[in-house]
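Read-outs: derived from the displayed coordinates by stated rules, not from any lab. This one's a predicted model, so the numbers in the text were calculated from it and none came from an experiment. Cβ atoms are built from the backbone, for glycine too; each structure is taken alone.
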Structure I
Amino acid sequence: MIKRRQFLRASVIAPVVLARPPGLFAADYDLVIRGGRVLDASQRIDRVADLAIRDGKIVAIQPGIAASAGKEVIDATGKLVTPGLIDIHTHLADKEMPPSTCLADGVTALLDAGSCGAENVEPLVKIAQSSPNHVRILLNIAHFGIAPGGVGELLDIKSADAAAARQAIERNRQWIVGIKARLSRSVAGENDLEALRRARQVADPLKVPIMVHVGQTASPLPAILALLRPGDIVTHVYSPPPNGIMDDNNKILPQVRDARKRGVLFDIGNGRTGHLTWDVAERAMQQDFLPDTISSDLTAASRTYQVFNLPTVMSKFLLLGMPVDQVIARVTANAAKAIPEFKSYGTLRTGAAADVTVLDIKEGDFDFVDNLDAKRQGHRKLVAHAVILGGKRLQV
């Protein structure tokens, strides 16, 4: 029997429900991603759950969100649901390598690492401004950036014009977020330390990081590390000798470990020439010296050779034995921390911009190569299944 109080409550509520306009019965969320393994290092999340997006923002991560709650639904069963991938080492000045090409690979934020210098950076700034994904720039300390034809841009130290670099950054501070110095002997000759000192003259007053390209430098790596500050980045960390991260006995140099302790970051930068070999990577990882970030050093040429895309580079580290959650952390939360302007990305926190990548882990036999074209076969390969940018699903 219904008590009088229950009847009165029902009689009050029922007309209100019946009087709702049809719009109130619309879906709760714009997009629901259901049943995937959610990996978000920024929140230490690693569990199967559903993710809900509304008005371009992450609004919920929890189990049991009904498919009917979303205007659009992605079935991510058996897949990885991660923050949008961040690639902190790419080259975008080539017309054949627009940033949008990386979206299909799940890369929603990327950094051009030194393609251009103070003299020619303005067209690259326009590319960043018009890009659908989030693009920022490291200014090459050399006046014209990477010289065509493989000519070393710092062989003449006069090209490292600190005043011009500082002015270029000040004109474009929203888009240029740091300095790049390529220090290999073929690029800088004996000028590597002086070029870095000039980069320091630019970076310190502007409070921006320096990324240094190492491997086969004229100066030993400890001399380069001595000039770096917390937040600076060493890219091509697994470069082969001479003057890499290991001594003649293949042990990690103590100066390398000390640099990490004081806040210097170490990045992969796969690339194509003298940047990554299986041997150095294995020896370093066996000594528990893992990279802080994984990046591609992607160019138009490397999209069809050695590199291909960021998920392929990530897959190489699955082959080398790095757990998938650690691989994902290095292209999301860690990458966001490395570049202050990316600090609001690389996360699935409630209220964050809904940049999300759904990755499939393909099972099979896949060939991967290092910079020596040495082939190894892996059995798992990461491939973008769905990409969401600002809450909108893109075609991949």
Structure II
Amino acid sequence: MGKAKRHIIHFLVMVVVIGLGVAGFLALTASKPQLKRTKPPVPVPMVRVTKIETGPQAVTIRGEGTVRPLREIELVPQVGGKIVYVSPVMVDGGEFRSGDTLLRIDPLDYKLAVTLARARVKDAESRLRVAEEEAASAIDEWRLIYQNSEDVDEEPPALVAKEPQLAAARAQLAADRADLQKAKLNLMRTELKAPFDGRVSDESVDIGQYVTAGKKVASLFSTRAAEIVIPFDDESLYWFDVPGFTPGNGEGSSVRVIARIAGRDLTWSGKIMRAEGKLDERTRMVNVVVRVDKPYVTKPPLVAGLFVTVEIKGHTLENAAVIPRSALRENSLVWVVDDSGQLMFRKVAVARLGTNQAILRSGLEDGDLVVTSGLKAVTDGMQVRISQPNEELRS
């Protein structure tokens, strides 16, 4: 077979194959159903909601402050001398009771001073009796001499009656008695006693040390009560009672003090006692004083210097609703979902904003479903779906 004949056969086979392919494509195209244009459904956004319950709601105000002792003094001797006794509680943190002897100064010199003062009193009493006897004798002599004279007064002159000498003797006796009382007082002051129940916060004295009058030897603080000073702004002060500051004559509001110490979360009960006398010029806030009685009864105690959180039980709103703060939108709006799944804007009156929640005075009713999640685009009246727990897990 010639070369030209082979080329013709190959060309014919190729034409047949291409023709069969075109025919098959046309057949498939003719049998394909015609596609219709459809509009995709608009997706309905999903939201999380919380169900509202209205009723009496006590407003809680929170603050923070540092615990300080109710009373704190410096232990200072009123007389000087060598220390001969130091109580075992005279260490930093030592606990004592009212009337306990904390220190004793060598009393020997002061006992001698009392003895000398007593002797001076005895001498002054003797001198006064001598002066009184001399005055009585002088008056008797004067009366014997001038008893029948009409030109003489009934009473003898002061110099005759020795009144200046008597006055001087009486004054000396009073001075010596005062010296005796002072000597006894100095002897009593050689023992330094605790003026209240408390603890030692600092001490710098030991046996054998010489102390001088007026020099601090220790710092003591009372354990009967503790105080916490907490700054509050004007809006917060509206919600609780501060005696002598807010309107009314009642007691201060109750307080719950919260602190973590020694690995435990503890609470103490307290009460608002007063407000400090001056407004803080830098912060424009009022310092409120909270008192906690018997802070050292618990173990661990409410120690001075501890930083604590305070929760104050404020006034009660009769028909209030509490919502998460995230559910409160701009301009005091909340999003409410009705039974048909329609989202609506609702204007509310906010009574108090907390860290994680908001207390509403009005605007919501029992059973309202308030949206707590966010939406990128939202309109009043839009349709939404309420998220169920299993849907949240799948998402």
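Summary of computed values
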item: Highest-scoring label, criterion being FRET efficiency 1/(1 + (r/R0)^6) of positions 145 and 369 (r between Cβ atoms, R0 = 25 Å, to 0.05), among I, II; result: I
item: Origin of the derived value 24.2 (Kirkwood radius over Cα pairs in Å, for residues 89-280 alone; candidates I, II); result: II
item: Read-out FRET efficiency 1/(1 + (r/R0)^6) of positions 97 and 345 (r between Cβ atoms, R0 = 41 Å, to 0.05), computed value 1.00, structure in I, II; result: I
item: For -9000 (helix-only ellipticity at 222 nm (-39500 (n - 2.57) for each DSSP H run of 4 or more, over all residues; to 500), calculated) the corresponding structure among I, II; result: II
item: Structure (I, II) behind the derived value 2.11 of Cα Rg over 2.2 N^0.38 Å, for residues 81-176 alone; result: II
item: If mean projected area of the Cα convex hull in nm² is computed and equals 24.0, the structure in I, II; result: I
item: Structures I, II, by relative contact order in percent (Cα under 8 Å, 6 or more apart): label with the highest value; result: II
item: For 49, 18, 17 (Cα extents along the principal axes in Å, for residues 73-136 alone, calculated) the corresponding structure among I, II; result: I
